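Presented below are the structures under discussion, each in the form of structure tokens.
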Structure 1
Amino acid sequence: MLLVIVLVGSTVTISAIRRSILRAAGWVLVINDRVEAADVIVLAYNDDFAGMLEAADLVHSGVATRVAIFADPPDRVDREFIRRGVPYEDTAARAVRELRALGVGGIEQIPQTVHGTEDIARVLPDWSEQQGLRSVLLVSPTDHSRRLRRMLHRAMKGHHARVTVRSARYSVFDPDRWWESHDGIRTEFVEFEKLLLDVVRHPIS
């Protein structure tokens with residue numbers, strides 16, 4: 001009987017330690033800067049519905065009155081749908097529609113399009129400078145947030161705007177339970193590898 005109790009206790013302890021390690025690995029990808037009033041909230045990805053919810057909540061809480069999204073000009077396939085008379089809505093138009101439905105009135109479009117984290121870090125500094133912004137709050141999916149902040153920290157050097165990053169609370173990637181789904185495991189390993197590569201390339205960032 002004593003042996004059974006010891007084995008059960010050991011199993012529970014090992015399981016708890018394992019969960020703690022996995023949670024810590026998940027939170028390595030995630031950052032949440034302190035939220036303060038900002039000139040504008042920027043949505044990192046137009047197709048991020050969790051980001052739209054987060055941006056709307058931030059607007060309603062008084063953090064900012066404006067939300068900016070990136071342009072999404074039609075590509076070759078989109079233009080063919082338009083030529084054939086098929087109703088077409090790009091991700092920027094859909095983001096505007098969803099944000100308005102969530103009660104956000106001040107929506108503007110950043111003229112450049114982005115296809116990933118690197119593009120955001122390339123476009124945002126010059127745009128914020130052109131707009132004369134002093135503070136920008138970028139809403140990011142949880143799994144991209146720490147790497148994105150590192151890139152923006154480097155990219156914003158020499159620019160006046162202060163950029164903070166907020167992880168969208170409703171993001172699909174859950175740092176506390178990522179190992180429970182195939183998509184979560186894939187996301188953790190892919191994003192961890194990208195973050196590690198960024199740290200290796202830029203150890204002081």
Structure 2
Amino acid sequence: MLGKWNKSVILSYIGLSFSVLGVFLIFKGLDTKYSIVCFMYAGICDLFDGTVARRCKRTKEEKKFGIELDSLIDVFNFVAFPIIILCSLKITYLYAVFVYIIYAIFGIARLAHFNITTDNTPIKNYTGLPVTYAAFFFSTFYSLSYILSNNIFNISYLLLMLIISIMYIIKVKIPKPGLISSIMFFFLAIIFTILYLFIL
């Protein structure tokens with residue numbers, strides 16, 4: 001059977017499943033907040049999948065496959081999915097298309113750059129904003145939709161997407177989250193899950 005199906009890539013596939021579920025919920029006509037929750041957990045899976053993979057005994061081929069798999073899934077999870085989410089919120093102004101195009105190009109360019117520069121060894125800092133961080137910024141910013149007017153929120157969400165797009169490609173050092181930070185992100189996701197599903 002083609003591909004790799006061992007435990008070193010299981011979190012990557014689970015993260016992808018969350019995003020597919022999120023898109024499905026959008027097209028079922030459910031409130032966007034459910035897809036936002038899926039987006040958060042896709043990000044959490046991506047945050048931990050590298051740690052899980054490095055603790056598994058892998059061949060060189062499995063390591064190379066893991067890098068390619070992670071990058072391809074990131075294209076869907078953190079480039080395509082956010083655009084789908086914003087479109088589901090009816091942010092479909094003509095000028096929004098240009099923001100979506102910029103976001104897609106810069107996000108994929110960043111992932112392509114990562115693919116040719118990584119050697120799968122642990123690092124302390126990223127150069128440019130990792131696309132995974134989109135899950136944190138978009139998901140938490142969504143909470144403002146409950147307090148801002150629709151027009152202000154839509155414009156602000158587009159502005160956030162544009163800023164994130166630029167952060168993907170500029171040469172700025174971004175600290176890589178350690179285990180403690182990753183656990184904090186996980187509990188933050190739980191808090192926002194409760195907030196979106198049971199309070200707001």
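Nothing in this text is a laboratory measurement; each read-out follows from the coordinates by a stated rule. Here the structure is a predicted model, which is why all the values come from computation and not from measurement. Cβ atoms are built from the backbone, for glycine too; each structure is taken alone.
Suppose you compute Rg and Dmax of the Cα atoms in Å for every structure in 1, 2: which one lands on 16.8, 53? Answer for the origin of the read-out: 2.
Calculated for structures 1, 2, distance in nm of label points 7 Å out along Cα→Cβ at positions 117 and 133 is largest in 1.
Out of 1, 2, which one gives -16000 for helix-only ellipticity at 222 nm (-39500 (n - 2.57) for each DSSP H run of 4 or more, over all residues; to 500) as computed from the coordinates? Derived from 1, not from the others. Highest-scoring entry among 1, 2, by FRET efficiency 1/(1 + (r/R0)^6) of positions 21 and 93 (r between Cβ atoms, R0 = 41 Å, to 0.05), is 2. If distance in nm of label points 7 Å out along Cα→Cβ at positions 45 and 181 computes to 1.3, which of 1, 2 did it come from? Answer for the origin of the read-out: 1.
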